[in-house]
Each structure stands twice: as structure tokens, then as C-alpha cells.
Structure P
Amino acid sequence: MPEAALSLAFEDGLTLSLFHNFHDLEDVWRSFESAALCTTFQNFDWLSNWFSHAGRHSNWTPCLVHGAASNGSTLFILPLGYYALGGLRILSWLGDSHSTYRMGLFDRQWIARQNPDKLHRLLRRVRSLLPPIDVVRLSDQPSSWEKTPNPFAAISALPTASYSHAIKLQDDFEALYASKRTASTIKKARKRERTFNRRYPLSFHTVSDTAELAPVMDELIRQKSVRLRDMGVHDFFADPGVRGFFKTLALNGLNGGSHQLRIYYMKAGDHIAATWMGLVHRGRICGLMNTMTDHPDIRRYSPGEVVLRYAISECCKDGLEVFDLAVGESRYKSEWCDQHLTLFETILPVTMKGHIYVHATRLGLRIKRLIKQSRKLWPLLQKTRCKCMATLKTLSLV
């Protein structure tokens, strides 16, 4: 093991070591992640690149906690960090909102030996290793992964406002498609696609080299930024380092890196009409984002639905097992998905001012969950927000 910033050994044989530098733990991390219980968003390449490009600019401080057994074998790695918010120090999983799923990396046999009391004791021990903090806030944690319960679900789990959605893939895309739609719906969709193709000759692509990547990535980012602003949602691509983070991951994937980032896209004539981007990990492709052109005539043919069908069909051909459409409520997700995964948050106060933050945050999360899971309130809020943004855009042009 490399030298840690701080290590603590306990009477039950557990040794906790704290690292602030990713590269000090790189060899151990890469070796452990190949068999550990974790998602693609806990891989070394994902988190180290995120911190180098985006996290550093947002004033995150990494607190990487390595847990070892008495024989030195790795039991877990907790990719934690803290940031300042309104005078508070908040401890959270690294990766921020760019990571769909956030959790630790765990030895599967170690998980089987845990219980709520042991996990609460572990969290107290971890806190004793860290600099002073006010709040522990661990967001976007899957309740289980690869049919194994997430051990942190035993620590004050608060359900999040949204679920994640996924499709169990088949080798035969046509059979899968037929199981999700009626024959008449499929017939109408294909007729609309033929009409689309007559007006704008369609072509379907998967990014395969660096020359192809640059223009597609630039247009993907532009389309996503426009859409987020139109929805009245924060444009994360405007944050320092975020563009570089995604571009670096895409380049690394093409150059044989550990992350298989795939970008599927459709062209309508010379226009990139729609894109879909995801990460492949252990037979599962996790969606990162999808985009669609702001060209009004092309949009009326629903290019996002067309490129999604292409992406799913390609993943079926490649023998992938699960197509993960990530978190959030959308009609197309309910039409396609047959798997749903609950997520939870762990929010714990450490100091008195942390208690105030936690009380307000828990109340806000309950209200958010109520709105998002309402069939009336959530669509109404989305519609109202888009109208407000359209009005503001019109006023800015006057």
C-alpha cells in the first residue's frame, strides 16, 4: 500500500486509510474495481477524470477511504469528498450530479457480513479519519446492484424523488420491439420514419474514431445546452471543466481506455438530428444523456425516438444485457422499460448548524418526491417552467 495521509487501525482488524490524491491509490483501486461491487461511475478513470476537470474547479477536496482486513486485503474503497456550501462543509460521494449512481466499491463477501450496527460504527470510524465536517449527504445511491443489496441502505435511507429505468435486452431487437409496442404502433412509427427519410435522407452512426468524435461531441454539447436552458434547468456544460471531462472520457474510450463510452447518432441530411451517449460496464450500458436538434422541421419527426431505437438495436447486436435509461420520468421510459431501481439518500447532521441544514433538506426532498411522483403536478411544473423560459427568451429579444 502507498503511504496514506492518515491511517487508523481498530481492534477488530480493520484498518482505515485516508488519501487525498487519486494517483496514490490508483494501482490498488484499478485492481479492486474489476471484481468489486460497484457501478461504472466508481471506476478509477471516471472519478479521477471528473475531479481533474470538474471537481477541482468546484472546490471539492477528495477524501478517499481505503478499508483493509488484517491480512491487508481490500474490503472497500469509499470515494468521498467534501465541499463548502454557505459556511457548511458537506461530505458526499465524488462525481457530483454527473454520476447517475453513487456508492462505494465493496468486497462482496464483506457485504454479506454487515448489519446496521456495524455500518453505523463504520461511518463513525470514517468520520474520525476525516477533517471536520457539518453534514454527511450521500445522494443517488442504488438500493441494490447486480442483485446485491447496497450496504449503505442500512444507514438512514431516505427515498429519492425519482427511480431509474432499464430494459432487459434480447439478442433479437425485433422481438424486443414487438414486446413493447402493438403492431399498429410499430407500423405507424415505421411509416413516419419512411416519410422522414424521404424529406431528409437518414443515416445512423456509432462514433468510432477521433476525427468523427470532435464534430459530433461539439453538436451534442450544443444541443444539450440549448435544451437545458429552454427547460429552465441549469446548463452543466457551462460549468468550468465539464466539457473537458466528457471529451476526455470519449477520447480515452476510443484509444483503448477502461471506459467504453459510446455515442450513437443519426443524421438527417447534413444535420446531426439526435444523439444518445452511454457507458458500457459488465454487460450494462448506462445512459449519460440524449440530445435532439433544435431544427423545428426535423424535430416534428421525433428524431430522439428514432435514434433511441437504433441505439437499443445496436446494443442487442453487441450482446449487451441491460440498457439503462437512467433516472427521471419520461413517457418513452415507461414505454420501453421493464426494470425499475429505487435510489436513496443518506443525510446525517454532524454539528448543530448541520442539523438545521438536514432538517430543511429532508423536508425539501419529501416535497420534491411528492411533486415528481404526481401524474398531474410534475407535468404541470415542467410545462410552466418551459413557458416561463420561452417568455424570458422573447423579452430578451425585444
Structure Q
Amino acid sequence: MSDKINIGIDALGINEEGGGRTSILRYLQTIIEEANEWNYVIYLSEYEPTLTKPNVKQVILPFTRGILSRFFMQIYLPFDVIFRKLDVIHFTKGQASLVPIAKMVLTIHDLTIIHHPDIHNRLSVFYWKRIQPWMAKKMHAIFAVSKNTANDIVSHYKISPEKISVVYNTSQFHDYFNKNLTARSIINEEERQRNPYLLYVGLLALKKNLETLVRAIDLLKRNNILKPTLLIVGPRYSESDAGYILELIKDLNLQDQIIYKGKVPKEDLFEIFKNALVFVFPSIHEGFGIPCLESMELGVPLIASKTSGIVEVVGDAGVLIDDYLSPKEWAEAIHRVYQSKELRDAMIEKGYQRSTLIHSKYSPIEAIPIYRSLIQSKRNKVDGF
């Protein structure tokens, strides 16, 4: 049989800006560079210039989710894998084919729906509770974005830990830094003091717990303790989720304090992020929590929920809220960090150290021997060994 090794990777949707795009794109770039003797077929929603290589074939499919993406996964992809003679197919977005095709690898980012079914629709809950475990057991290897997610997979899906490898996410700003531009060099404390604001970056979604954050800002205002500005940056997860949050801001008469900026270009986000006085992340569950890593990397003091993968990423470098559904606890933490430069300076230093540690553990290269093992297993079986 042919000696050519062909790797397929489903990366539909990485054209959308955000931490997910950065982690998957950097993963692809690293794998392609380190194992450049292989051929790659990358399934994308849009052409990706940074993946233009002689050994890379980009298959463009103009959808990211919904019925068309499910049709692609269950009908189109199995035939395409056979047609292109792929040895391995890696699903990077949590969904995989139910049809056994090639050697299959699945990345699972989180099991939020399992932990919080009350804030998701019934069909999604059914899928993640009934279909996803069955699908995951069909995989030849599983990548989890944190130890927390890996433990969840073992606990809820009853999958052997030996099948699971942890491959951390990364920051979308990590490539900005080099010997000429360091994280410490970008801090402009004068600008932060002149125009102080809190920052949240992420989806407008119920699981992000923005209601608690909004009510904490209202509590600070009503008690004449503090009147901070909060910038909310990120896309709407759904119109119902976003509408609820934006209506709450209006009902509490906080439009002058809480400003929703929506999605912004990466370059603008970098400027907004690095000039924030404090970063706040009230999410109720995360597989990893990329914005937390970004805030530490950019020298922005961090307040976040003490839950799931956030604890693993942040460690002792930020203020973690035990009762993260309590506006009072959030208000107290914001006031304490906002008012104390000494505390913020200490958090900044710890954040640098923590982000360096997390990045040192980020190694997509670890996926290569797993691919090799699966390829060898497949070819031995085909050759009759």
C-alpha cells in the first residue's frame, strides 16, 4: 500500500475570531510544521491563508453549525475520508461522525451541558448525555483541553483515562510577544489610572453568568461605594441570552456604566484588553477559560469564578469567587481589587508567572506520537499483522 500518510482535521468554524480559533489554528500550524512529511486535509468554513502549504489541502464547506454541519459530519465526511484515503480524522470541535471511519480522534472542550442542563435546550442536553458518550467511546483517542475536562470525561462518560490526553489551549495574543515586545513592556499604568474600566471578554450567554456581574455593578452604585465602567466585548451566543442581559442593563439604568461593544477585531481587542484596570470573568463553567490566560499574560489583574477549568488555569494568580452567583461577593472583590494598587501589582506579577507556566505546558507536538501510533495500528491491521 502507499507510504503516504494522510491526516484529516475538521476545523469548521475557526474563521470566527476568538480564543477557540487561535488555539485550533495554532495547533494546526504546529502539527503541520513538526510533521511536515505527512499530507493534510483540513475541513474549513473559509480559506485560511496561514495554512497554505504544499502538503495541505483545504476543503471549504460554507457552514459551521446547524443541520448542514450535521449532514457533513454523518453523510459527506465518511465518503470523503474513504475517497481521500485518510489514515486519521481528528474532530476538533466536540462533534464527530457516528460512522467508524479511519482512526478517529476527538477534542472535547468541556461538559458544561452535563453540569448545567437547566440553561440549555432539551435537544442539546439529550445529545450530550446520550449521543456524545456513545460517540466518544468509538474514538481511538480523545484530547481534553484541561485536566478538569479529562476528569469529567472519565467520570461522566466512563471512558478509560488511558485513552485521554490533555492538550491545553493557548492565548490569541501569545504570538504578539517576542524579545522586543514583552508582556511587561505593554503596561501603561498611567492610562489605566486615567481611564479605569473593568473588562469582560466572552460570549453573551447564560452560562457566562453576566447577570450576577451586572447586579454587582448595580450594588456598588446603589450603595455609593464605587461607580466603575464595565466594557463587555464579545459576540451574542443567542438573541434571547443577549437580549436578557442588555434589557437588564437598561432596567437597572446602567447604560452609562456598562457598555456592550460586541465583537471587535483582534488588534482592537489587544488594545482594550491591555489597558483594562481589572478583568472579570463570572462564568459558571469552563473547560479551560482562555480569556483568563489572556488577562494574566497581558498583565491585567483577574477576578473569576472558582469553578471547573478556571481554577486549573488561574491557580493563585487571581481572586477566585467561591459563591460566584452572589452579586455581593463580586461587588466586594471588585471594590477590593479596584481600590488597591498594591494588590493589583502583586496579582500582575503572579499572573505573569502563571501564564508562563500554562504556556510551558501547551504542547500540541504531544499529539504527533498519538497520531503515529494510530497510523501504525491501522496499517498493521490492513497489512495483516
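Compute percent of Cα pairs over 21 Å apart, for residues 129-248 alone for each of P, Q and report the one that scores greatest.
Biggest value here belongs to P.
Identify the structure, out of P, Q, from whose coordinates relative contact order in percent (Cα under 8 Å, 6 or more apart) was calculated to give 15.
Of the options listed, only Q reproduces it.
Upon calculation of distance in nm of label points 7 Å out along Cα→Cβ at positions 25 and 49 from the atomic coordinates, which of the structures P, Q produces 1.1?
Traced to structure Q.
Suppose you compute mean projected area of the Cα convex hull in nm², for residues 81-296 alone for every structure in P, Q: which one lands on 16.3?
The correct label is P.
Readers should treat all values here as calculations from the given coordinates under stated rules, not as data from a laboratory. Everything numeric in this text was worked out from a predicted model, so none of it was measured. Cβ atoms are built from the backbone, for glycine too; each structure is taken alone.
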